[in-house]
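Just below sit the structures, each encoded as C-alpha cells.
Please treat every number below as a calculation from the coordinates, not as lab data. On a predicted model such as this, the values are computed, not experimentally measured, just so you know. Cβ atoms are built from the backbone, for glycine too; each structure is taken alone.
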Structure P
Amino acid sequence: MTDLIFALLTSFFLVLIATPSLIKVAKLKHLVDEPGEARKLHSRSIPTLGGVMIFAGTIIAYCLWFPAKSNWMGRNYDPLSALNEFKYLVACMFMLFFLGLKDDIIGVSPSKKLLVHMLVGFILVVVANIRLTSFWGLFYVDELPHSVSIGLSVFIYIVIVNAINLIDGVDGLAAGVGLIASVAFAYWFFRTEDQPLALLATGLAGSLLGFLVFNFQPAKIFMGDAGSLIMGVVLYVLTMKMIEFPPNRMITPMAHVSKPVLAMAIMSYPLIDTLRVFLLRTLQGRSPFSADKNHIHHKLLSLGLSHRQTALFLYAFTVFMILLTFLTPAYTPNVSFLLVGSVALLITNSIFWISRKKNKKRITSQEK
C-alpha cells in the first residue's frame with residue numbers, strides 16, 4: 001500500500017512541478033495548437049506537449065517503485081513474470097511516445113501511424129501475450145481459438161487507443177475519464193493483490209491528476225497525441241489483465257462482478273462514442289477517421305453546457321456505469337451486459353435526441 005501511495009505522489013508532483021516550465025518552452029518554440037478549424041473548440045493558441053509530462057510521470061513512478069520483492073500483502077508472486085511484461089510495456093510506451101510527439105510537432109502520415117500501431121499490437125499481443133483468451137461466459141462464449149484471440153486483441157488495442165484520442169476534444173475530458181478509469185483499475189488490482197498492475201494504474205492516475213490542474217477549463221495545455229497514445233496503451237494492458245485475471249485469486253466483492261462487463265463499463269464513454277461515430281461515418285460513405293462534430297461532447301456543448309459542465313457530466317456518467325456494474329450479478333454476465341449496456345445507450349441516445357429536438361426548434365424559430 002505504501003508503494004502505491006509513493007507512486008501516486010511521485011507522478012503527481014513531478015507533473016505538477018514540471019508542467020509550467022514545459023508550457024513556457026512550448027510557447028517560446030511555438031509548439032502550440034492554433035484555433036481555426038470548425039471542429040476546434042478553443043479560441044487561442046495552446047501548447048500540445050502535455051503528453052511529455054504524462055509519459056514522464058507514469059514511467060518514472062512505475063520504474064522507481066516497481067516491486068522487486070516476491071511477496072506483497074501476504075501473497076507470493078513471480079517477479080520475473082511481472083518484469084517480463086514490464087519490459088515489453090515500457091518498450092511500447094517509448095515507441096508510442098515518440099510517434100505521438102512527432103505527430104504533435106510536425107505530423108505523421110496515417111500509414112506510418114498504422115504501421116507503428118500494428119508493431120505495438122504485435123509486441124503486446126503475440127510477444128508479451130497480453131491478450132484476450134476468454135469471454136468468461138459473456139455472449140455464451142468461454143475459451144477463444146488462438147487465432148481469434150490474437151486478431152481480436154489487436155483490434156481491441158487499436159480501438160482503445162483511438163477511442164482515447166477521439167474524446168480529447170473538451171478541456172479536461174480525456175484526462176478526467178482516464179483518471180477515473182485508472183483509479184478503478186488501481187482499486188481492482190489492489191483488492192486482488194496484484195502490486196505491479198496496481199502500481200501501473202496508480203502511476204498513470206497520479207500523472208493525469210497533476211495534468212488536470214493545467215488541462216481543466218480553461219486549459220493551459222493539451223495532452224496531444226503523445227499523451228493519448230500513452231494513456232491508451234496503458235489502459236489496454238490494464239483492461240486485458242483485468243479480464244484475464246484468474247478467478248481463483250478474486251475476492252469479494254470482485255468475485256461477484258463480470259470482468260468483461262466491468263472492463264467495458266470502465267471504458268464505456270470512449271468506447272460508445274468511438275464506435276458510434278465510426279459506424280455513422282462508414283454508413284455515410286466517409287472514412288471512419290475523418291473529423292466531424294458528432295461526438296457526444298459536441299452534442300452536450302450544443303445543448304448549452306460549458307467545457308467544465310460537459311466534462312463533469314461525462315465523469316459522472318463513467319462513475320455511474322462502473323457502480324452499476326457492481327450491482328449486477330457475475331453469474332449472469334449476459335444479463336449484466338444487457339442491463340449496463342442498455343442504460344449506457346439510453347443515456348447517450350437521449351443526449352442526441354434532445355440535441356436534435358433543440359436544433360429543430362432553433363431552425364423553426366429562424367424560419368419564422
Structure Q
Amino acid sequence: MLKLPARLVVQFLIFLAIPNFLFAQSADAPSGRVVEIEVPAPALTGNLLETPDTQKAAVYLPPSYDTEPDRRYPTVFLLHGIFDNYNVWLQNVDVPAILNRLSQSGDVPELIVVMPNGGNKYGGGFYRNSPVSGRWADYIVDDLVGFIDNRFRTLAGSDNRALIGHSMGGYGALNLVMTRPGIFSVAWALSPCCLAANDDLSIGNDAWKRAAQITTTDNLQNFFETRDFYPIAVLGVVAAFSPAPDNPPFYGHFPFDIVRGEIVLDDPAYDRYLDALPIRQVREAREALRNLRGLGLGVGLGDQFLHIPTGTLEFSQRLGAERIPHLLDIHAGDHRQLVGERLEQMILPWVTDRLGPRE
C-alpha cells in the first residue's frame with residue numbers, strides 16, 4: 001500500500017467493520033417517488049458508436065414534492081459504473097429507500113436525486129468528451145443539468161448541486177469537477193476507476209493485447225457471449241481516452257504496437273494517454289478543486305479491480321501535494337458490496353451537509 005505523506009492536507013478517516021445501523025422507517029411515513037424521463041442529448045449527436053442522442057434517466061422526487069408545490073430542493077446527481085445503467089441505483093442499491101430513511105431521520109434534507117444513464121456498446125463513455133464516444137461531459141453538465149432545472153423544482157445553482165459517482169461514475173465525478181468547474185459544489189468519488197495506469201489498468205494487463213487484436217464486430221460479440229468483459233472495457237477506455245475517429249471499426253488508437261506477439265509502447269502516444277488520466281491533471285485543475293465546498297474519495301481495500309485502491313491512494317497523495325482539502329474514506333469492502341451502506345451512513349449526510357447558501 002502507498003504510504004501517505006505526513007503533511008497531507010486531508011481529513012483521513014478509516015472505517016473498518018462498522019456495524020450496519022440503519023434507521024427503521026415507519027410503515028406510514030411519507031415516501032418519495034421515482035419518475036423515469038427521456039432527456040434530449042444534443043452533446044451526443046453524431047457519435048461514432050451510434051449511442052442515441054436521447055437518453056433515459058431516473059429522478060427521485062422527495063416525499064413533500066407533491067404536497068408543497070412552492071418548495072424547491074437541492075439536487076444530487078448519481079453516476080453509475082461501466083456496464084451498468086441507472087437501474088443499479090434503483091434495484092441493487094435501493095437508493096429511494098435510503099433517501100426515505102435519511103429524510104425521515106433528518107440526517108439529510110429532502111432532495112431531488114438524478115440518476116442518468118452513461119452507457120454505450122463498450123460499456124460506457126466515462127462521462128468525458130470524445131470525438132468517438134460522444135461529448136458525455138457536456139451531456140451531463142449542459143444537457144442534463146439544464147433539463148432537470150427546467151423540468152423540476154430544483155434550487156438551481158452550484159451551491160445546491162452535488163455529484164456522486166461509483167467506479168466509472170467515480171471517475172466521471174472527478175473529471176467533471178476538474179474540467180467543468182462551477183457546476184457542482186460538492187463531489188464524492190466512490191471506488192473511482194481510471195485515475196492512474198496502475199495494476200490491472202496498465203498495458204501489462206493481457207486484456208489490452210486481446211482488445212487490440214479485435215478486428216470485427218463479430219469478434220466483439222464473442223467476448224460478450226463468453227462474458228469476457230475486460231477487452232470490451234479496454235475498447236471503451238481507448239475510445240474515451242485515446243480516440244481515433246479515422247480508425248474504424250473501433251475508432252481507438254492503442255498506444256502500442258504488437259511485434260512478434262509482444263507489446264511495444266509507442267512512447268508519444270502512451271504519454272498522451274497517460275496525460276488524459278486524472279493523476280496527471282491535478283495541478284492544472286488545482287483551483288477548480290480548491291473551490292469545491294467538499295471533495296470526498298472512498299475505496300474498499302478488497303476491491304477486485306486492483307488499480308482502484310492504488311489509484312485512489314495515489315490520487316489522494318497528489319491532492320495533498322497540491323494542498324487540496326479532501327476526505328479519504330478507506331473501508332474493508334470490495335467493489336460493490338458496501339455501496340449502499342456507505343451512501344447511507346456517510347456519503348449522503350456528508351455531501352448534503354455542505355450544500356446550501358454560503359455564509
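Tell me which structure, out of P, Q, gives 2.7 once distance in nm of label points 7 Å out along Cα→Cβ at positions 91 and 155 is calculated.
Numbers: P: 2.7; Q: 3.4.
Working through the options, I get structure P.
Name the one structure among P, Q that distance in nm of label points 7 Å out along Cα→Cβ at positions 163 and 291 of 1.3 was derived from.
Working: P: 2.3; Q: 1.3.
Source structure: Q.
Thinking of P, Q, which structure, once helix-only ellipticity at 222 nm (-39500 (n - 2.57) for each DSSP H run of 4 or more, over all residues; to 500) is computed, gives back -23000? Numbers along the way, then the final one.
Details: P: -23000; Q: -7500.
Only one of P, Q returns -23000 for helix-only ellipticity at 222 nm (-39500 (n - 2.57) for each DSSP H run of 4 or more, over all residues; to 500), namely P.
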